[in-house]
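Take a look at the structures below.
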Structure I
Amino acid sequence: MPENIISLSDFQEIIQINTAVLIYFSHEQCNVCKVLKPKIYNMLSENFPKIKMYYSDTVLYPEIAAQNSIFTVPTIIIYLDSKEFVRKSRNIGIEELKSELERPYDLLFS
C-alpha cells in the first residue's frame, strides 16, 4: 500500500525526487476513499508500475492539504517531472484515469 506523507517538507521532497507520483488525499472518516484507494493502487501496480503512490491524511496534516488547495476528499494529484499533470476530486473513474495516463506514461518511460 502507499506510504504516508507526514510533513510538507516530505511532500516537496517526494515530488522532486520521483519522476512520476500519485498523491492520494483523504482521511479515515471517508468511506468512499477506503474503497477507492486500493483500486487506484492496484491499477497503478498493474498498468503503471513506475508511478509511486503516496497517501496524505487531510485531517492529521491539514497544512499539506491547504498548501495543495485540497477542499474535498478523495482528491488525487499526479505529478510528472515535478509538475502537476492530473487533479481529480470526488467522483474518480478508474478507467478514465487509466486512459488519461497511458500516453504520457509511455512517453515518459519508453
Structure II
Amino acid sequence: MNNKGFTLIEVLCTITIMGIIATIACLNFVNIFDNKEKITNTSKESIITTAACTYIELEENKDLKNTCLERGCKISSNTLISEGLIDSNITNKEVFITIKNVNNTKQCYLEKE
C-alpha cells in the first residue's frame, strides 16, 4: 500500500489553524487602522489648540489676550483659518478653542461636542 499524502484529519487541522491565524491577522489590521484615525484626530486637535494659543500672542491681539486671560474667551477655527494660522484641511467643521487663565497659567483647550 502506498502511504504518500495526508490524511483527512491532517488536512482539516491545517485548514483550521490557517483560519485562526487569518482571523487574528484581520483583527490586528482593523485595530491598526482604528488607532491611526485616533492618532490623526489627536494631532489635529493639538495643531488647532496651539494655533489658538499662538493667535492671542500676536502683537495685534494684545487686547484679546488681556480679555481672554481676565474673563476667558473662545476662538473659532474659522478665525484661525482666515488668519492663516491653520490650513482649511485640518478641520472640516467649525470648532471652538477655549482660552482662560487657570492659576496664573494660560490654558487652551478644544471644546468637545
From which structure (I, II) was volume of the Cα convex hull per residue in Å³, for residues 12-67 alone calculated, if the value obtained is 70?
I
Ranked on Cα Rg over 2.2 N^0.38 Å, which label among I, II comes first with the largest value?
II
Winner on distance in nm of label points 7 Å out along Cα→Cβ at positions 20 and 92 once structures I, II are ranked, highest first:
II
For which of I, II does FRET efficiency 1/(1 + (r/R0)^6) of positions 4 and 52 (r between Cβ atoms, R0 = 25 Å, to 0.05), calculated from the coordinates, equal 1.00?
I
Note: helix-only ellipticity at 222 nm (-39500 (n - 2.57) for each DSSP H run of 4 or more, over all residues; to 500) at -20500, derived from one of structures I, II, originates from structure II
Relative contact order in percent (Cα under 8 Å, 6 or more apart) from the coordinates reads 33; which among I, II:
I
I, II: which one has distance in nm of label points 7 Å out along Cα→Cβ at positions 44 and 100, as calculated, at 2.6?
II
For distance in nm of label points 7 Å out along Cα→Cβ at positions 28 and 84, structure among I, II ranking highest is II
Entry that produces 0.05 once FRET efficiency 1/(1 + (r/R0)^6) of positions 36 and 60 (r between Cβ atoms, R0 = 25 Å, to 0.05) is calculated, selected from I, II
II
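Each value in this text was obtained by applying a stated rule to the coordinates, not by laboratory testing. Quick caveat, the model's predicted, so the values are computed rather than measured. Cβ atoms are built from the backbone, for glycine too; each structure is taken alone.
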